[in-house]
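Each structure below is given as structure tokens.
Computed from the coordinates by the stated procedures, all read-outs in this text should not be read as laboratory data. Because the structure is a prediction, the values reported are computed rather than measured. Cβ atoms are built from the backbone, for glycine too; each structure is taken alone.
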Structure 1
Amino acid sequence: MEPRPVPASTGEAAVLRLRDIGFDAPRVLLAGYGLTLNAVDDGAAIPGSFWGDDEAGIIGHDVYARDDTPVHSLLHEAGHLIVLPAERRAAVHTNATDSVEEEDATCYLQIVLADALPGVGRDRLMADMDAWGYTFRLGSARAWFEHDADDARAWLHARGLLPG
């Protein structure tokens, strides 16, 4: 599920942004997966952003974000790179996947990764995903994660991307 940008009046103020948590913890988290988080100046276009505006961007092993980038967007785009094998990751520019399985795995992984960021956690991230406009069959990110994400979880386990 790709995030679907919504007007500022409905989602922008409600979601956690990088300015709220800083770049340090996300930078360390992403480095653990061989990714580099690059800060983009306020108001500048974000390289590799699929949606534009304040949405995170990806090019190869680099993730780009501004202070106003939503945390869920950063984790989603980074998740796209994390689920890819190294040979595919290196070729990515803006759009990382062409499969439903990878997209679902990315959504699942972004929720799990949120637990590694102080002040974020999966509960907040799922609420932000819903506020931003992600859509799931069961009506919410939490319902999908808890009751309809077996395939995504199995996909990630098979590739060693989830513990246990």
Structure 2
Amino acid sequence: MKLKNAIVALVFSVFAATSLASSQLEGQTAPDFALKSSTGENMRLSEYRGDVVMINFWATWCGPCRQEMPLLDELYQRYSRVGFNLLGVNIDDDSRRAMQMIEELGVDFPVLFDATKRVSEMYDVDAMPVTVIVDREGTVRYVHQGYKPGYEDKYLTEIRTLLRE
């Protein structure tokens, strides 16, 4: 019986590791999407091929998102002229709350609305915020879940590295 339980545990752990590995986006081509933006126009990820792109999934109810957004805007302001773009993907059901928050925070990077959560599902978003950094060829290079003060330093290093490639 112990051997059977050990085999079952081993099979389960291998399956769990495989399913986790298959959900990893790093090294994969970033799934393309088009979403309506805060300016009313539709924006498509593939239109940014050739640039380093940060995709930041956020929600108005997320405290760390609110804390992180002005810092992300600083990165956007600093590097947008040299081939860096930032797309904030809001997952709220009501885009009016998101619009209110971006006006309140004064962020200038494009904000897209994923009320149906289709894009969030494509990117396996299961926490808030999730930040995905895509290289110039459209490959996901970095994925960060959550936010704590100091993460922006890591983002800066990764962005600079990709801009130099």
Cα extents along the principal axes in Å gets 63, 38, 30 when computed on, of labels 1, 2, structure 2
Output 24 (relative contact order in percent (Cα under 8 Å, 6 or more apart), calculated) maps, among 1, 2, to structure 1
Distance in nm of label points 7 Å out along Cα→Cβ at positions 37 and 141: greatest across 1, 2 for structure 2
Ranked by distance in nm of label points 7 Å out along Cα→Cβ at positions 53 and 133, the structure on top of 1, 2 with the greatest value is 2
